Structure P
Amino acid sequence: MPDDKNRPDHVPSSQKTRDQYESYPYPERSPEDEDKRLITGSPGNWDEVVHFVFGGRDPSAQTKSGKIKILVAGGGTGDALVMLAQQARDRKAKAEIVYIDLSESSRAIAEARIKRRSLEKNVTFVTGSFVDLAAEYGPFDYIDCCGVLHHLPDPDAGLKALADALKPDGGMGLMVYGELGRQGVYHMQEMMERLNAEAGGSKRLNFGKALFNSLPGTNWLKRNPFVGDHIHGGDAGFYDLLLHQQDRAYRVDEVFDFVEAAGLRLQNFIEPMRYDPTTYCSRHDVLDRAVHVPFRERAALAELMAGNITKHTFYVVKAKNKVKPPVPSPELIPTFTRVDG
């Protein structure tokens with residue numbers, strides 16, 4: 001593969017990332033759409049945060065001020081920010097939210113979305129790197145960082161910076177890319193490098209589209225139904241998925257190592273059933289071996305069985321924090337918190 005550092009137009013990866021999101025804020029969002037829908041998901045679902053991070057207890061009731069302080073790290077065009085701010089208002093929770101992102105273009109969209117919902121009173125917007133700024137605005141009860149750490153030059157340093165900005169009894173909701181379900185994505189990125197494609201902007205986008213459209217039906221990306229931003233996500237989605245120049249993915253074992261190196265403990269993945277071998281296999285002679293191994297081993301096995309996990313979404317707390325999610329009781333009645341699709 002060509003050595004990018006030796007190219008005359010070499011630009012540091014962090015600057016390339018900033019430039020990408022200035023030109024193509026991701027995901028594509030229109031502030032006017034806030035009048036008719038709320039985008040929800042994980043991490044950041046309030047019920048999940050309460051369950052996995054705070055042991056089922058109201059987080060604001062556990063602080064001296066009665067407020068919960070939240071950081072949205074790498075907030076992009078505002079999906080997590082808007083969701084958290086709206087959920088806090090709906091639950092009459094006192095929340096102070098700090099949004100940090102490198103891109104001024106993305107921030108402008110996020111701000112407009114927040115103002116459209118009249119949620120700006122308790123939100124602070126900051127342009128810059130959360131790696132440098134998180135501790136300055138902390139400490140935080142909850143940190144939401146979705147789809148960002150895998151784009152950093154040093155993801156370990158990024159997660160450590162977030163851990164350092166976290167209160168001892170706080171926690172985080174994180175998402176990083178999954179390797180197995182992204183089959184073909186990194187082949188496309190490698191092809192772009194081998195062809196010495198343009199470093200950025202519309203020329204890189206147009207060349208990437210031409211390359212993708214020329215690929216045969218046997219190509220792994222063309223045969224992968226589990227990634228779709230390049231088809232449904234507009235120019236920003238195509239660029240973010242296939243043309244990003246700072247991008248890595250994780251297997252389950254690597255997620256655990258990543259988390260533990262930052263002094264954190266993984267509470268659970270979302271959705272938990274996808275990380276349970278019993279979801280995919282009904283043969284007792286196989287499951288008898290699978291169900292009696294530690295959680296990490298079960299999750300890694302389930303990932304291999306499924307083969308289609310494109311993202312790992314999970315909640316973490318400090319390693320010394322003894323909080324555990326509430327134990328399910330047969331007397332409790334399950335209820336949907338949301339229905340996707």
Structure Q
Amino acid sequence: MKRTAPTTPDEIYMQRCLQLAALAQGRTSPNPMVGSVIVYKDKIIGEGYHHYAGAPHAEVMAWRSVPEELRGLVGEATWYVSLEPCAHYGKTPPCAELIAGLRPARVVVAMLDPFAKVDGRGVARLREAGIEVSIGCLEQAAIALNRHFLVAQTLGRPYVTLKWAESADHYIDRLRHDASEAPYIFSSPLRQRSVHRLRGLHDAILVGHHTAELDDPLLTNRSGCGGQPIRLLWCHSRLPRPELRMLQDATARTIILLPPTLMAQVPDGQYPPHVSCLATTGEVRDLLTLLRSQGIESLLVEGGAQVLQRFLDSGLYDELNVEHAPVELHDGVPAPNV
């Protein structure tokens with residue numbers, strides 16, 4: 001998406017809201033990222049953002065940051081929020097009630113919240129309190145920031161990112177027969193770090209059985225940014241070896257996805273406590289429905305080729321993250337066909 005510089009005061013302060021919200025990337029799921037700014041006569045007197053799920057919301061953080069001696073000015077201030085204030089009781093009280101009680105002169109909201117318990121109710125509560133509310137300032141930027149949350153809320157499935165690297169002649173790896181043969185590494189160390197950061201921005205990361213057996217990856221986020229995604233291992237024909245690193249390493253929760261016939265074959269105590277098994281079919285749609293029921297809002301699919309192609313053929317994906325390396329392999333595992 002092409003970004004343009006903010007040109008109006010509302011856009012300038014909403015841009016600040018979005019900057020604040022983005023500080024919590026990878027840490028707020030299943031909640032959205034939200035930033036909030038309180039402005040009095042072109043001066044920010046309070047600002048805050050939602051740090052992680054269960055923490056105070058952005059509006060509360062912004063209000064808490066206002067110095068005691070300036071709190072009496074809020075009635076003449078404009079309150080900016082990157083997402084419609086919530087109107088329901090969850091882990092925290094409704095922010096719409098907080099703002100309605102403080103009665104700022106005006107509230108500017110980037111976009112409405114499609115979550116069923118909000119969905120316009122927050123704005124309605126503010127207007128009932130006699131507060132002027134403007135909606136849609138930098139709306140597209142707000143949508144882009146919370147695209148994982150929005151897809152999960154509106155489509156009922158996780159936001160899906162497909163990631164792979166391929167050669168100039170469209171191969172994703174050399175031909176290998178067992179785990180003793182190392183994969184071809186396309187990415188530079190800097191690019192590899194960005195891949196780890198990408199992992200940290202998703203709730204879960206998925207590979208197929210063949211990739212797990214051949215590469216034996218850890219599938220952890222080692223960038224130091226964002227969260228630690230749930231590791232998903234999608235198996236179709238046989239159980240994975242307990243010795244696989246992702247099954248032995250307890251850094252992150254791991255889920256083995258199995259057809260019902262294989263679920264019945266899992267021996268008690270086969271895998272460590274951080275590993276669980278769930279039954280699903282071989283259909284992408286069924287898999288995504290299952291993952292959403294587990295609270296997963298975003299999924300990064302890293303391979304291998306068959307798993308990636310399965311998602312591409314289903315049409316159930318939202319973003320492609322493809323690295324094109326300036327090398328030729330001349331033979332190997334063909335890249336997915338987009």
Worksheet item: Out of P, Q, which one gives 20.5, 66 for Rg and Dmax of the Cα atoms in Å as computed from the coordinates?
Response: P
Discussion item. Quick check on the output: 5, 15, 23, 28, 21, 7, 0 is P(r) over Cα pairs in 5 Å bins from 0, in percent, for residues 103-150 alone, derived from one of P, Q. Which one produced it?
Written reply: P
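Comparing relative contact order in percent (Cα under 8 Å, 6 or more apart) across structures P, Q, which is largest?
On the way: P: 22; Q: 17.
Once relative contact order in percent (Cα under 8 Å, 6 or more apart) is worked out for each structure, P has the highest.
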Worksheet item: helix-only ellipticity at 222 nm (-39500 (n - 2.57) for each DSSP H run of 4 or more, over all residues; to 500) computed as -8000: which structure among P, Q?
Response: Q
Worksheet item: When distance in nm of label points 7 Å out along Cα→Cβ at positions 47 and 87 is calculated for each of the structures P, Q, which structure yields the highest value?
Response: Q
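The numbers here are math on the coordinates, done by the rules we state, and not lab data. For clarity, every value in this text was computed on a predicted model and none was experimentally measured. Cβ atoms are built from the backbone, for glycine too; each structure is taken alone.
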